[in-house]
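Below, each structure is written out as structure tokens.
Taken together, the values in this text are just the output of simple stated rules run on the coordinates, not laboratory data. Nothing here was measured: the structure is a model prediction, and the numbers come from that model. Cβ atoms are built from the backbone, for glycine too; each structure is taken alone.
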Structure 1
Amino acid sequence: MLTSILAAAGIFAVLVIVHEAGHFAMAKRLGVRVLRFSIGYPPRIWGIRHGETEYTVGATPFGGYVRMLGDEVGENPKSEALASYLHEIRLDVIGEARKHGLIAQSSDFDRDLALVAERLAQSGSGIGRELRADEARLLEEIKSCGGSVAEAIKGLAEQPPAVLLQSFKKRAFPTQSLGKRVLIVLAGPFSNLLFAPILLAVVYMVGVPLLLPVVGQVKQDLPAFKAGLHPGDKIVSLNGEPMESWTDFSRKIKEGDGSPFKIEVDRKDGAVLRKATIVVTPTKQQQKTIYGTMATTWVVGVLPRGDQTFKRYGPISAVGEGISTSIDMSGQLIVGIASIFTGAIPVREALGGPIMIAQMAGRQAHEGFANLAMFTVMLSLELGIINLLPVPLLDGGHLLFFGFEGVLGHPLELRYREMMLQVGLFLLVALMAFVIFNDISRIVQG
């Protein structure tokens, strides 16, 4: 149980960092001020401020967020938003002054800021670098208020000068162009999608287990049985093409058109290993897919014995395999999600919550690095794809609002956005309750 919890927490932490780092990096690249980068939700159990951003760890795991400057789209920010921005400027000034040794470390930030303002007024000395216009205006206001930081911030927030409004709009997320906001929102899911082939490339270079093409079971009355394929036969080639793994063999059979296959095998006859050539004509049969649906596919009627080897890839081939596998897995996930919406897959069978994920993470952790990494890749792709769904509170919901804005030429009215966000919150809470209940039901029913 402890292994499952630790494995799940570790995987979620990595995926949250990757996702939020995408939003963070793109926002910083486009000049938006990031106030907080948090792994987990409040209450805060640890935090440190570096530059303009506070980096924190919350007590509530399995999530995270990036908080950017500004809340709502509008012509002018509200006084509360400006007051929050002025508090950030206050921390910027104090941080720079301390970094350059102009003031000592203390817990009284307001006193330190008033001291900086007084020194600036008396000697014209700054904070170790040139003051920005908004910083200079705040320090001037503190001096004119007799050193009261609270009064200065309140006054500037209620009657903001042009320099403060201009600075706020330049750095706030809501006042960026539509294109920049779309890029910042897309960066999170894209980071999860990009992380998958990178991690897979590492896995392939470290090495992955490979299921060998050795026959374990031959089903009666199916083509392989009738053609004389035996348990223990090692499949060497298919129509002259070498078969390195069971996956290669299975894929070739299913991709065929029903034409006969010439199968070369190594067969043990007592202590003697001899070669045999068998011609098998596949037949069509209904089989359960990975999505839980039934589909007709070509089969010959054999199952693998389970023999495995370990294969390592070179850097170039590992990258190629990582990209190819990520594309295949993404396609399977998209089809699976679509099958849930169309009703082809029962929802109770398809969805699992945190309990199921923790159980699966624990099992994969016991299997080794490659299995755990593959599970992480699957979750990363799921997180990226699901976040693009047009559901309010998800990244796709923000993109939906941006789509309305692009069509209408102005942001959707606040009351409509709030209504849609409430619906989105209800859906997500209901979904979470359902998957947790579903997990518990699976445990109870065994």
Structure 2
Amino acid sequence: MISEIEKLAERNPDIPIEAIFKEDILRQGMAWSPEALAAASEFKRKAYFIFSFDMVPISDMERKENLHAPEEARLSGGPYRFNPIVVSVRLNPDSPYRVEAEENSLTMQLDGSSVANVELQKTPEYYRKTLTNGKHVMDVAPAIEWGYLLYLTVFRLCQYPSAGEGCLYCDINENYRQQKNAGRSLSPVKSVEEILEALEIIASVDNESKAYTVTGGSISGVLEGKSEIEFYARYPEAIERRFPGRWISKVVAQALPKDDVKKLKDSGAQIYHPNFEIWDARLFDRYCPGKARRVGRNEWLRRVLDAAEIFGPENVIPNFVAGVEMAPPDGFDSVDAAITSTAEGLEFFMSRNISPRFTTWCPEPMSVLGKDRRGAPLEYYIRLLRVYRDMRAKYKLASPRGYGEPGLGRAVFSVSSFMDVLPLETTR
């Protein structure tokens, strides 16, 4: 297995070997030895902030890995002399990648061969604090991207699945249920007051976080008597009123009508993520049935372009779930076809100065498409990184704002390597 990675690295010398290993770890997950898991429990734990991002449900975790595993790991050094690279921890006891404890340190191994040293992030001081209602700050405003981003999932469910229209690769609702069954004191909705109280605590002790994301499931009808824009816009509005300019403000929501996008901008949101998910029209309809039926692909595209007029194109960042376009039963059966399709989508947006990004698909077994845990091949991700990097260069686009510094050894985005392969710039 490790020789295959080395051969891929030799054939693709323009893609850092760190990014190649990172993508392979993201698509296959990682296992932890009992000793490594025990050591990890002293560091910042996995918050399960929206999706499971695991390849096994909690009910199948024999060693209760969900209670001890860290949010992220930073790989460095080792036989390949890694520059530091941050990777999201996706649990998979059957993965060929395994973290082992050796002489008071942790190492990432592939089939028993050392890959890199493993560093874990210390638990932030505010993770140990609670709100007046007893909820842990970690459950209200967890930090990811090595502390750069506060992730505010203010609605932990999605309304599409109740109508049989949930995205086929998504486990947001099932993850919420398994977390509740595991004993966590979560609620479907986080109130504005809870968010503000958590941010007060964080602001008093933290200087690492630079951005926040307000996000949650789609609202196809109403929630607490509010439409999607009414529900979500009140959070950045309240945060910016209380903490003006303290963080870069980002909001993930559906592609909204133009008037609603104006309301979102007026609320104080600086960056808007109307995530596109899959470029291919056939697969968009098949794998995102709610979005296809309630909005429609062409209308979604039009709304993204409208949003660029309001926010500025560089502040509109639609996400692609990279690799899901190769998921059976209807996905592409060749890397060439999948890359051609997604490259077309990237160019559509980048040629208009819109700044798309991608996350590496995690085949979560509680989702429809993730049950067999088969992701896209590693070759696909290597080629996609090249296409993404070169496309941004072609249209002279700076790195996406709100993700920290780009570049190998500096990037902190942990659920894909797109920031790792971009050239170094100043902090954004």
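When you work out mean count of other Cβ atoms within 10 Å over residues 41-48 for each of the structures 1, 2, which one comes out largest?
Details: 1: 11.5; 2: 18.8.
Looking at the calculated values, the largest one is 2.
Figure out for me which of the structures 1, 2 the number 100, 40, 33 belongs to, where Cα extents along the principal axes in Å, for residues 137-400 alone was derived from the coordinates.
Values: 1: 100, 40, 33; 2: 50, 45, 34.
Structure 1 accounts for this read-out.
With Rg and Dmax of the Cα atoms in Å, for residues 249-408 alone coming out at 21.4, 79, pick the structure among 1, 2 it was computed from. Display every interim value, and only then the final one.
On the way: 1: 21.4, 79; 2: 15.6, 44.
It must be structure 1, since only it matches.
With helix-only ellipticity at 222 nm (-39500 (n - 2.57) for each DSSP H run of 4 or more, over all residues; to 500) coming out at -18500, pick the structure among 1, 2 it was computed from.
Details: 1: -18500; 2: -10000.
Structure 1 accounts for this read-out.
Have a look at 1, 2 and say which one yields 60, 24, 19 for semi-axes √(5λ) of the Cα gyration tensor in Å, as calculated.
Details: 1: 60, 24, 19; 2: 30, 26, 21.
Derived from 1, not from the others.
Work out FRET efficiency 1/(1 + (r/R0)^6) of positions 81 and 377 (r between Cβ atoms, R0 = 25 Å, to 0.05) for each of structures 1, 2, then name the structure with the largest result. Working shown, then result.
Values: 1: 0.05; 2: 0.45.
With respect to FRET efficiency 1/(1 + (r/R0)^6) of positions 81 and 377 (r between Cβ atoms, R0 = 25 Å, to 0.05), the highest-scoring structure among 1, 2 is 2.
As an exercise: FRET efficiency 1/(1 + (r/R0)^6) of positions 57 and 353 (r between Cβ atoms, R0 = 25 Å, to 0.05), calculated from one structure in 1, 2, equals 0.60. Which structure is it?
The value was obtained from structure 1.
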